[in-house]
Structure I
Amino acid sequence: MDRIHYRVVEHDGGWAYKLGDVFSEPFASREAALKAARHVAQQQHVPDNAATIEYQDAEGQWHTEFSAGDDRPDADVVT
């Protein structure tokens with residue numbers, strides 16, 4: 001099982017949570033960003049329906065993968 005970590009950081013004149021190089025929308029306070037990050041991390045544990053997904057990587061290449069919907073990552077928030 002994959003493990004992912006959300007981080008709460010200062011961003012865009014406020015606070016945001018971040019996964020890798022991707023930021024959330026800005027929040028007015030660190031506490032609000034932390035609350036949102038914890039909610040998003042919790043939602044990562046919820047199983048979904050099986051689906052075929054397509055995405056484009058950083059080099060512009062397209063990929064097609066099957067997601068079983070029950071192979072959710074272990075997510076947390078690092079403070």
Structure II
Amino acid sequence: MEMTCAREVFTSIFKSGAVTKKCCGELKVLGKVCHDAFVKKTLEHPIYENLSELAIAKKSTKTWNPCASVIDISPSSSA
């Protein structure tokens with residue numbers, strides 16, 4: 001995942017913001033297990049210990065679900 005997309009995903013979960021279609025595609029490629037592991041590992045860091053795990057779990061889902069529903073449309077090759 002590109003750093004700009006990693007920032008978008010992080011910001012949408014731990015702060016406020018949206019994830020672009022491009023970055024949703026990159027997140028989708030990583031998969032739900034990786035997404036969940038990223039959130040869990042981030043919450044283990046002392047700087048985030050005062051955050052509500054329930055609130056972050058909700059924001060994580062609100063980030064993942066729209067990205068998971070993004071349909072990849074590859075441009076057709078021209079002959």
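Throughout, read-outs are computed from the coordinates displayed, never taken from laboratory work. Note that the coordinates shown come from a computational prediction; the quantities given were computed from them, not determined experimentally. Cβ atoms are built from the backbone, for glycine too; each structure is taken alone.
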**Request:** Assuming 14.1, 57 is Rg and Dmax of the Cα atoms in Å as calculated from a single structure, say which of I, II it is.
**Result:** II
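If helix-only ellipticity at 222 nm (-39500 (n - 2.57) for each DSSP H run of 4 or more, over all residues; to 500) computes to -20500, which of I, II did it come from? Spell out each step's value before the answer.
On the way: I: -5500; II: -20500.
Derived from II, not from the others.
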**Among I, II, which structure scores highest (criterion: mean count of other Cβ atoms within 10 Å over residues 7-14)** = II
